[in-house]
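Take a look at the structures listed below.
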Structure I
Amino acid sequence: MSTIEHAAPPRDYDADEVLVVDRPDQLRALADNLRATLVALLRERARSTQELADELRLPKGTVGHHLKVLERAGLIHVVRTRKVRALTEKFYGRVAWLFLIRSEEAPETSGLLAAAALRRAADELEAAPPGTGRASFGVLRVRLSPVAARRIERRLEKLTEAVLAAQTDDGESYVVTAALFRRSVDA
């Protein structure tokens, strides 16, 4: 089990607290980098297709297509509308503030999902202003028995739960990342 994009921004729409994402169509939808970025942006606040297109500097049609994929997968929905001239502008939001990813039903997506989440975290780290806090990180390449790997995986899950439990609305915003995976090339 893993989590993506969990922080406590101000909420301008209602959503469930948690959604277990385990259906193959949901997992495939989130495995796309653009769609994962859209879901992350919608965690901050509801946005229209035009706002998302402007923010991402992409054509409105491209963003609209990916929003429809996410909507069909049950990951986002229209949270409000407003009239703009003769048209109705839709504002999208997530169906839940936290997505718990369980990819046993579509194992081909788990690596893609994790890689996309880690790329987003790396982008945020790169863009963070200097001196805004201490960053602790490490990349370890180790040899583990299957039993030891499972034990460490359980500890990472418990650490994730502890971080989520420590969350507070008036705290500062942090990103926590963790990944444990078998390397495809043994070096």
Structure II
Amino acid sequence: MEKRLIFVTSPPACGKTRLAKKLATELKHIVYLDKDTLIPLSKQIFKIAGEEYNRSSKFFEREIRDYEYEVILDLAFEALKYADLVMVNAPFTREIRDNDYIKALREKLAEAGAKLTVIWIVTDPEVCHQRMINRNSDRDVWKLEHWDEYLASLNFNVPENLRDPDDNGSLLLYYNSTDEQSEESFHELMEFFKDYD
């Protein structure tokens, strides 16, 4: 049984955290990591720099974003030394569509005796909009106030570039616009991971 680094990813408010926590609860011997755990550190950087807290700002993109991903992946690789499954809950917005990034990540994982599984959440943008309103988080204030501009910056298309013909677990889809879809998709995911129980 091969070790797997699992990315649960999608645009914001598609249901990453709900799915990732449900999987982490159901699966055994799994390490769960959430990039949002790093937000208090990021908020402190905004504060010290005298910048408005805005995770869609140029300051965030330049000074914080990539470091958050670097840290969460460092934690994931450390965890893979001790667990068969390590799950990271994060958007990986640019990374998953960057073939060079994915190639380098897969090579690094191969050295660690592991493979990459990306669970992409398929959700209607308007469903995400309503969920963002409902969760009422300070990280979403700018996004909701500039919804059309923000939406234009996102890509809801399935990242087919992630499919590896030699690995049926390279890209798994979770449909999450309705409760019925999410229930059926969850059972399919659990079927894939049954050998890890």
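Volume of the Cα convex hull per residue in Å³ was computed and gave 148; which structure, I, II, did it come from? Intermediate values should be presented prior to the final figure.
On the way: I: 148; II: 123.
Of the structures listed, the value fits I.
Out of I, II, which one gives 3.5 for distance in nm of label points 7 Å out along Cα→Cβ at positions 15 and 47 as computed from the coordinates? Before the final figure, lay out each step's value.
Values: I: 1.2; II: 3.5.
It traces back to II.
Where does the value 0.65 come from, among I, II, when FRET efficiency 1/(1 + (r/R0)^6) of positions 23 and 167 (r between Cβ atoms, R0 = 30 Å, to 0.05) is the thing being computed? Show your work: numbers first, answer last.
Working: I: 0.65; II: 0.95.
Answer by label: I.
Say we calculate volume of the Cα convex hull per residue in Å³, for residues 103-150 alone for every structure; which of I, II gives the highest result? Please list the in-between numbers first.
Values: I: 120; II: 138.
Comparing I, II, the top value of volume of the Cα convex hull per residue in Å³, for residues 103-150 alone belongs to II.
Using distance in nm of label points 7 Å out along Cα→Cβ at positions 63 and 127, single out the structure from I, II with the greatest value.
Greatest value across I, II: structure II.
Where a number appears in this text, it was derived from the coordinates with a stated rule and is not lab data. Please read all numbers here as calculations on a predicted model, not as lab measurements. Cβ atoms are built from the backbone, for glycine too; each structure is taken alone.
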